[in-house]
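What follows draws every value from the coordinates through simple rules; no lab data is involved. Here the structure is a predicted model, which is why all the values come from computation and not from measurement. Cβ atoms are built from the backbone, for glycine too; each structure is taken alone.
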Structure I
Amino acid sequence: MSALRPAARLQALLSRARLVHVFGMGVTMQALLSGANLIVGLILIRRASDLQYSYYILATGALLLATSLQASFMQPYLVTQITRVELAARRELVGGVLRASRRSALWLCAAALALTAGAGLLGYLSTEHALLVGVSLVAAVLALGREFFRMTLFAYRRPLEVLRADLAYVGLLIGGAFAATLGAQPAMLAMGALGLAALVAGAMLRAGLWRYEPWDKAAGGSDVLKRMAVWGGWSVTGAGIHWLLIQGYSYLVAGVLDVGHVAALAATRLVLMPVFVLSGGVSMLLFPLTSRWVHESGVRAGTRRLVLLVAALAALALCYMGVMWLLRDWIFSVILKKHFEQRDLLLLLWSAVFLVTLCRDQLAMLPASRGKFRNLTLLTGVSALVWLLASYLAVRTFGAPGAVGGILTGELLNLLGILVMIVLETRRAAAAG
């Protein structure tokens, strides 16, 4: 019995070390990309006008929607099948998905480019805006290709291949953003740099996947998208609503007020982006871990571990927010070289939003591990409706800060609903046990 205790302790230590390594890899890769976006944002804030920076925020927000919808649609089916099926089936699956997705993306892009050109010729879009939209559409197609190969290599457990391509992507993106500020249209040129970075990184990812396990280039993709729709339907809906919650404020403010107000919201949000990096890096890998906790130790024990993890992450986030609050004058005057009205109010509101979102993202893994995707999507949908109504009314009454207040209202409702779901799942598991 005594001989087993050291072995058990060693196993526990190794388990904790693996946990730290897994989270460390996730946070590192998320930090690399988010850090690049942070640097690009700083470059554009310092060297471009508020209007051009606002255009860039709106363009990248739409691109984020496209990549999020693709990941939500493909990932559940693609990752599950890659980890289960044999070699021949994997090669056919990857080839079929690649062929079908590429064909769909090219047709949609061509149609959107035709509509943009028509709107420009008819005078509904200025030449500057039409060029920005056109370049952003091409960049979106290239970004979708890069994200597909990233997703597939992650499914094959090849993170180093992804890391190498991400390093190239980050270097090209940052260099391109700086060069874009030398031109007359920094937003359009920065989106062009993003497309170029996605093209190069996508080629590296494609080559890495081909070296590891070549796919079947002749595989048909007629049925694979239908099979994906069965798995990813609710996920796509949830991803669209989630994007609305975290990015839709820009378009609401641009529509109700004007595009120039987007810069103040985006710049104050940018200061707190490391909290988003922490949340995204952990949540990317927390779902399988939570599922294992629930499976091995039960719902109550899994909930206890998850709550402790969330408490630790929230404490780290609060420490960072406190430092940013104390240094806010120096950050905006020296680093950002910008002055925004209602800056302090925006910082406080964004801090509350990021803290609630951090807790909500991680706690949602418990009901997700119990297969409650439909309930989570419906809850997110209700929260989005509350956010839209609250933000619209608040923006008309209080200006730009009202948009962030509306987001906070929706996120609080979402968090409350997830807590109720966790309590119900715990009670059901106790009754069943």
Structure II
Amino acid sequence: MSQQHSPNEAIVITGLGTVNPLGLTAGQSWHAAVQGVSGVGPITLFDASDYQVRIAAEVKDFNPENYLPAKETRRRDRFELFAAAAVQEALAQSGLQITDSNRERVAVIISSAIGGIEAISNSLETLRVDGPRRISPFAIPMLMSNGASGMIAIDLGIQGPSYSIASACASGADAIGLAWTLLRAGVVDVVVAGASEATITPLGVAAFDRVGAISRNEDYHCAPQPFDRQRDGLVMGEGAAALILERASHARSRGADILAELAGYAATSDAHHITAPAEDGNGGARAIRKALESAHINPHEISYINTHGTGTVLNDLSETRAIKSALGALAYNIPVSSTKSMTGHMMGATGALEALFCVKAIQDSIVPPTIHYQTPDPQCDLDYVPNHARQMPVEVAVSNAFGFGGHNAVLVLRKFR
């Protein structure tokens, strides 16, 4: 049964889960981020000896059989396995039980920008070598970008709406933003939201390299370098993150521990270029302003911004301009950092993980650093929390996620009172 709801009721977060290059749980990952640990290393998922890109941020020591039956793990793409693990952790923390009484009032929004690129690549090779009759009957469920969302709904018996949003590297943030929208509208009572990605494949790395977006630095001890004058591109990452969101009254009614409030969300488009951000940062600035308006929060209330911060020349400059355009002189007083300096760029999943990090920053009163920051860029002149975490109260955290196609998504999180 649904509860009476108000469109102004707080939307809260009650569970967190993740699998990413820093760890296999939210706690492990956050501890590594606060310590400034890098998840980057040599590519091991395939032989990259003929590639100009030799490093990536891979998930380490992941055993899908810890989360699913062995038979089922062979029927899912890597991005779908990551998603299952992240959702299991988030649900366990939230204490939410899916039953006949609530399953129609729960939604699943697990996004992916790319979907099962490994399944696509493997199927094409099978087709080329062995012919069409050797293609796996599970190829379609493994490659479709909504596969993770659909399979989680099946795994858990969730019968509310199920979506996967593809908005490039804003996909995870948009999933959480759509969850906020559905909950405020009273469509559902709970949303399992997040994103998953597994693009460290021969095709994935080669294609992003051809766009000119990836660092070719072979020294994984100093890459990527967001906002640094010597930055030369992103480092590809992989993994998943999931959050359990619900209306505050619903969370209270079942005695859930409320971790933080998702106070606002906005999305805009640059309408500028398919892979390059608008140089003036106008689209990102509009998203920041609109997200703050939706949260009824003034710029001077912001404690911390988790930036998109990819480490590409264009993105970091555009985002710096966006923050300054949206916040004016206040921008210089707000710590902003890029956790991609540690996790790499997890494509569609990155916005979900960074929202999770904002929740942890609020809970623990600490801001994660931007590591590998050595040479200031006169044009990127904000407080990037270089190399070491900063202990400080975090009342309001803003999470930026910008993507190819000109997508801009901004989430506003705050301490729940």
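Given a value of 19.9 for mean count of other Cβ atoms within 10 Å over residues 65-72, calculated from one of I, II, which structure does it belong to?
Values: I: 19.9; II: 12.9.
The correct label is I.
For which of the structures I, II does the calculation of helix-only ellipticity at 222 nm (-39500 (n - 2.57) for each DSSP H run of 4 or more, over all residues; to 500) return -10000?
Working: I: -30500; II: -10000.
It traces back to II.
Given a value of 47, 25, 12 for Cα extents along the principal axes in Å, for residues 153-216 alone, point me to the structure among I, II it was derived from.
On the way: I: 45, 22, 15; II: 47, 25, 12.
Source structure for this number: II.
Quick check: 0.25 is what I get for FRET efficiency 1/(1 + (r/R0)^6) of positions 185 and 305 (r between Cβ atoms, R0 = 41 Å, to 0.05), calculated from one of I, II. Which structure matches?
Working: I: 0.25; II: 0.90.
Corresponding structure: I.
Cα extents along the principal axes in Å computed as 77, 56, 36: which structure among I, II? Can you show the working numbers first?
Working: I: 77, 56, 36; II: 62, 55, 38.
For Cα extents along the principal axes in Å, the value 77, 56, 36 is produced by structure I.
Determine which structure produced the value 1.3 for distance in nm of label points 7 Å out along Cα→Cβ at positions 193 and 297, calculated from the coordinates; the candidates are I, II. Show your work: numbers first, answer last.
Working: I: 4.6; II: 1.3.
Only one of I, II returns 1.3 for distance in nm of label points 7 Å out along Cα→Cβ at positions 193 and 297, namely II.
Which structure, out of I, II, was distance in nm of label points 7 Å out along Cα→Cβ at positions 177 and 209 derived from, given a value of 2.6? Write out the running numbers ahead of the final one.
On the way: I: 2.6; II: 3.3.
Value 2.6 for distance in nm of label points 7 Å out along Cα→Cβ at positions 177 and 209 corresponds to I out of I, II.
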